[in-house]
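Take a look at these structures.
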Structure I
Amino acid sequence: MNVTADSFSDGGQFLDPHRAIEHGLRLRDDGADFVDVGGESTRPGAAPVPLDEELRRVMPVIEALVSKGAAVSVDTSKPEVMRAAIEAGCAVVNDVNGFRSDGAIDAVAKAKDVDLIVMHMKGAPATMQDDPQYDDVVAEVSAFLLARARALEAAGVQRQRIILDPGFGFGKTVDHNRQLVHALPKLAGLGYRVLAGLSRKRMLGEFTGRAPQERMAASVAAALIAVQNGASLVRVHDVRETIDAINVWLALR
């Protein structure tokens, strides 16, 4: 859930904190294990958001959701936002920058009950999709994620707190994304939980010709394939439908 004006899938829908809180509770009631709240768009071409503005957007929503018993993930790359969210009771910190910002590891290392999602992104949101190039996308993404996980462990973070995210659509072409979907078993073999965030992504629009709000079926299919390939978590917009699909697969596989 993005409390932003310009996110690709729900930008502007949840800028009002009351609407955001209602939607977060709906996601929780639909079966989400945690509600991911972000106050800075990371869509291709997005501009950075000042610290004060990001805090103003996310903290009232996080505090309200936590007070109502929802497990919350904060989607941020700013150490100051990480600290504030952890103090408010966040269960997860989700960093698209892989905890590379100055002070990011220090902000999360001692929070023993907080899980950490380490994502790969090539470049920055403003330019990441201009012309992403890799010699071997699977090898480079794997090496990056493993290096960041080891940096966290060196700072005292227990391995079981670390979740790896290959960053579908973050500095990747459709073919890069396809290769990484096929490589999810290899990523899971690194010894950490793996998260896949494919929901409503541009790649699914390329496959279906549908706009972001019309990609529910495609998103559910992509999430199911990710789970089949070894993902432990999926970051989705359509929670109930995705859970139903995974439960049917679990029952019939």
Structure II
Amino acid sequence: MGLGAYTSTMLYIAYRVTPWLGALLGALIAAGFGTIVGVICFRLGLKGHYFVIATIALAEIVRVTFINWADLGGAWGLLIPVVRDSLYDFQFHSTRVPYYYIMLLMLLGLLYAKWRAANSKWGYYFTAIKDDEEMAESLGIDTFKYKLLAMTISAALTAFGGTFYAQYVMYVSPDTVMAVHVSTDILMGPVVGGMGTLLGPLLGAAIIQPIMELTRAYVGGRGLDYVVAGLLTVGVALMRPSGVVGLFEKYFRAISLRSPEIHQG
């Protein structure tokens, strides 16, 4: 997310390159970085908690590097020059509605791509690796290749979100787009809703975000919003690893199993 935000912002400030093109270049850079991180972690055989720790450490190295990189604004970050409303400049100040529709189109495009991927050979390989990596390897699946592919695609798509965020708030800094809390904000929705599902992240975000906003509004900026959301996320991860979507699937499956008995009765 941070690499996408900084790439499009720097290209726009220095050369007035449209953020739309900057988003594509940022996605390529993020994909390259994701590939490098994946090669390092997967070649070392890191999994589970060790993989999480390693990726957080690498992300922190990048954040500290950007904090000390004066040409990129350092710790102060970068302010995007404000111009008139323009699709080329990706700026809309008289009304914020265009941002909504742009994000909606991005979301629909992502959901479609995810749906197509889930019903393809790649999707079946990803699911097999997620469920049992050793078994997937025994069936002839190149787990290293497909884990690396997932890492690369994920990094590229997240970079698009970074460009959108930068253009929406008109400001980027290492602590706003590269801090650890950015990763946790992104992950809470899928964990609560259901990872590896199409609608899980949407449902999880619809639950987590209102809780955080209401807690922040009524309690204030004391960090309690993250405490509440974090407790909910940990609770779901421990008691319902499949998320809220898994709970609904279990409920509907139970109904479908009882329906023949109801008809026979």
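Given 0.9 as the derived value for distance in nm of label points 7 Å out along Cα→Cβ at positions 14 and 94, which of the supplied structures I, II does it correspond to? Only structure I yields this read-out.
Work out which structure the value 0.60 belongs to, where FRET efficiency 1/(1 + (r/R0)^6) of positions 182 and 198 (r between Cβ atoms, R0 = 25 Å, to 0.05) was derived from one of I, II. Please report the intermediate quantities before stating the final value.
Working: I: 1.00; II: 0.60.
Derived from II, not from the others.
Can you say which of I, II returns 15.1 when Kirkwood radius over Cα pairs in Å, for residues 46-165 alone is computed? Structure of origin is I.
Given a computed value of 1.01 for Rg/Rh (Cα atoms, Kirkwood Rh), which structure among I, II does it belong to? Don't skip to the end; give the middle numbers.
Numbers: I: 0.93; II: 1.01.
Structure II accounts for this read-out.
So helix-only ellipticity at 222 nm (-39500 (n - 2.57) for each DSSP H run of 4 or more, over all residues; to 500), computed for just one structure, reads -25500; which one of I, II is that? Working through the options, I get structure II. Source structure of the calculated read-out (distance in nm of label points 7 Å out along Cα→Cβ at positions 38 and 238, 3.3) within I, II: II. So relative contact order in percent (Cα under 8 Å, 6 or more apart), computed for just one structure, reads 14; which one of I, II is that? Traced to structure I.
Values quoted throughout were computed directly from the atomic coordinates according to the rules given, and no laboratory measurement underlies them. Quick caveat, the model's predicted, so the values are computed rather than measured. Cβ atoms are built from the backbone, for glycine too; each structure is taken alone.
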